[in-house]
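A.B. asks: So, here come the structures, one by one.
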Structure 1
Amino acid sequence: MRVVKVRGIVLKRKNIAERDKLITLFTREKGKIEILARGIRSIKSRRAPHLELFNEAEIILHKGRTFEVASEVKSTSKAISATSPGFSNVGYLFYVTEIVDKLLPLGVSQDRVYEAFQKYLRDLAGHSYPRAVAERKAKEFVIKLLWELGFLPRGQYPQTGVTDFVEQIAERRVKTRRILEEI
């Protein structure tokens, strides 16, 4: 049985069966991956708080039939919650996380993107920025992401809005866009 230890940021979670979740992680070692967290929806699960959205965790994985399965999980940073100072900026955390998930391919390591994303999450979660500042920081991050992934030449900006450009690349709508417009 192959066992691997990874460090990753939770991008997305999806309920599977009665007590399991499919977790999309952005890891330093393997890039974006999908893992199965068995029994995590159980009320007694000790792993559940470590696999919340935006949380960074160290995870020991073993090979399952379809997905790698999380056997041990430990948080590496403070989870972002409603009591965090930057909770007023949580809409932008969802927005940037969705874009990272849409643009990154599965299984391709992106060290520089991982470090930039980690820094962005910590910065936004640790401060209570005014809306205009949080919006500017989100757009700056997305543009740097587009440059790093090669969707835009460095120094150039999209002709359309940033979100419209991402939707054209991903060929899917950015769902959190509506949340930001309603705030």
Structure 2
Amino acid sequence: MNKNLSQLFAYKEGLDTRSTQFLMKALESNNLPGFDYIEFKQSLGALLSLSMDEGTAFKSAFATASTMGLTKSKLLDSAKHYKNILAKEKGQFDIALKNRIQQKVGAKEEENKRHQARLKQIEDQIKRLEEEIVQIKDKIKANEESKTTEGSKLSIQQTNFEKTYQSIQKEIDNDLEKISDFL
């Protein structure tokens, strides 16, 4: 069965493509051998695309999967495995995001603190240093604009990732509930 997972979760409108691809790659690289939740989800998607009602689609997909040795317990365990993979990726993303914020925003803030200290020294000096004061004020302004721009970009990226992550997690939770209800 095709292992392209982007069709399983990425059809939701409004999800960030980059975040979706990142999470799908993590799921693909950690796909368990044999018929498990991923293959079940693919079978289910194929049945649902035939306009089959959801309960019948779940039961039919499971009936087929059970001929390949899949049990309800294995199905639930493998779905939980993929949820753990997503959670691990989110943790790594959060750490990377924090580091990028520190690099992109925090470094500018620290640089501005140094510039402001230097500005204070220069203002205390005689008027012949006025040109240096103007140059440093320009650097501070540029850093503020850069800090705002980078902070906005990273905030959007975080929002997009969180939305994608929550959507996929919710869908798996819904599937787990439906597995429990229908199987």
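Each value in this text was obtained by applying a stated rule to the coordinates, not by laboratory testing. Because the structure is a prediction, the values reported are computed rather than measured. Cβ atoms are built from the backbone, for glycine too; each structure is taken alone.
A.B. asks: Given a value of -0.84, -0.93, -1.05 for log10 I(q)/I(0) by the Debye sum over Cα atoms at q = 0.21, 0.24, 0.28 Å⁻¹, for residues 74-137 alone, point me to the structure among 1, 2 it was derived from. Please report the intermediate quantities before stating the final value.
C.D. replies: Numbers: 1: -0.91, -1.10, -1.28; 2: -0.84, -0.93, -1.05.
So the calculation was done on 2.
A.B. asks: Also, I was wondering about something else. Comparing structures 1, 2 by distance in nm of label points 7 Å out along Cα→Cβ at positions 42 and 154, which one has the largest value? Please report the intermediate quantities before stating the final value.
C.D. replies: Numbers: 1: 5.0; 2: 3.8.
Across 1, 2, distance in nm of label points 7 Å out along Cα→Cβ at positions 42 and 154 peaks for 1.
A.B. asks: Can you spot which of 1, 2 the value -11000 was calculated from, given it is helix-only ellipticity at 222 nm (-39500 (n - 2.57) for each DSSP H run of 4 or more, over all residues; to 500)?
C.D. replies: Numbers: 1: -11000; 2: -27000.
Here the read-out was taken from 1.
A.B. asks: Quick check: 19 is what I get for relative contact order in percent (Cα under 8 Å, 6 or more apart), calculated from one of 1, 2. Which structure matches? Don't skip to the answer; put the middle values down first.
C.D. replies: Details: 1: 19; 2: 31.
Clearly, the read-out refers to 1.
A.B. asks: Now for a separate question. From 1, 2, which structure was semi-axes √(5λ) of the Cα gyration tensor in Å = 55, 14, 11 calculated on?
C.D. replies: On the way: 1: 28, 19, 15; 2: 55, 14, 11.
Going label by label, the one that fits is 2.
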